[in-house]
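**Student:** Pasting the structures here.
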Structure I
Amino acid sequence: MLKISEVSKKIDLPIATIRYYTDLGLVPSVIRDDEGQRIFDDEAIVWLQGIQFQRELGTPIPEIKEYIELSQKTGPIALQKRHDLLLKQYIRAQEQKSASQIRLDKLNKKIQLENDIISGKKRDSLSAARRFN
């Protein structure tokens, strides 16, 4: 059983964020001690790591909450709904990957231009705004 500060250090998530998630009811297994302090078991840490991963994917909180609720259910309907949410997240991740590749390609062009200017192959004739962009 860990206190919130220990969990924060363990999974590198700010205390305020952990409080926010627990206050929203996103960590089903969190309990409170006699003084009202949050106490986290291994299961609560797994929930938090899952939330952290979902947020990194850009998943909105209501969708995370729905997925958590569905994760606590069994049966074919819950399974299908979880599967549908995962497919939605996969599509979102693929879109992010494509957007990242576009940014990387643009960055590579900018680096190549700077390399060409440094090596004397090209003149630095761009305006400051065009150089920045």
Structure II
Amino acid sequence: MRQSARAGMLPGRDVLLAAFRGLPHDDHPILHAAGELALLHQLRERTPCGQAERIDRRRAQLMRAIDRWVILAAPVPPAAADEHGESLGDLVDRLAEHSSVVASTDDAWTRLDHLADSYERLIADLWSGARSLPTRTYQS
């Protein structure tokens, strides 16, 4: 598969960060989930802890949908590929959380930028076969 075809399969960091801010994007399931995850994190910040269960359940559904989509879209990694410590859905959720609380401080923007770089490296590693994602068993 050509590099440009690969790039279209999983969104890059810049378009993902734009989706968190609600900016228009191509019709892509990961970008839709990312935008909704950012909104859910904003809502969760204003929701009392005892009432956040529905929000967290929806976040889990979106993370699971991202993970399932990546399993279908990404190439099968070789058996020797290192397993990443978290799923892509987990990483996108963490990015969404950080993007929803980023203030105007340089430190917060730096953390978000580093996390976005981690996302981009993971995507590249998945396509090259250097990494695999953790195997998860989801409860229905």
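Just so you know, all these numbers are worked out from the coordinates, no wet-lab data involved. Here the structure is a predicted model, which means the values were calculated and not measured. Cβ atoms are built from the backbone, for glycine too; each structure is taken alone.
**Student:** Suppose Rg and Dmax of the Cα atoms in Å works out to 22.6, 72; of I, II, which structure was it derived from? Before the final figure, lay out the partial values.
**Tutor:** Values: I: 22.6, 72; II: 15.2, 49.
Only structure I yields this read-out.
**Student:** Could I ask something else about it? If distance in nm of label points 7 Å out along Cα→Cβ at positions 82 and 98 is calculated from each of I, II, which structure is the one that comes out at 1.8?
**Tutor:** Values: I: 2.9; II: 1.8.
This value belongs to structure II.
**Student:** Using FRET efficiency 1/(1 + (r/R0)^6) of positions 10 and 50 (r between Cβ atoms, R0 = 30 Å, to 0.05) for the comparison, can you identify which of I, II gives the largest number? Walk me through the intermediate numbers first.
**Tutor:** Working: I: 1.00; II: 0.25.
With respect to FRET efficiency 1/(1 + (r/R0)^6) of positions 10 and 50 (r between Cβ atoms, R0 = 30 Å, to 0.05), the highest-scoring structure among I, II is I.
**Student:** So if we calculate relative contact order in percent (Cα under 8 Å, 6 or more apart) for every structure here (I, II), which label has the highest result?
**Tutor:** II
**Student:** Taking distance in nm of label points 7 Å out along Cα→Cβ at positions 66 and 122 from the coordinates of each of I, II, which one would give 4.6?
**Tutor:** On the way: I: 4.6; II: 0.7.
This value belongs to structure I.
**Student:** Once FRET efficiency 1/(1 + (r/R0)^6) of positions 42 and 114 (r between Cβ atoms, R0 = 25 Å, to 0.05) is calculated for every structure in I, II, which label goes with the largest value?
**Tutor:** Numbers: I: 0.00; II: 0.70.
Once FRET efficiency 1/(1 + (r/R0)^6) of positions 42 and 114 (r between Cβ atoms, R0 = 25 Å, to 0.05) is worked out for each structure, II has the highest.
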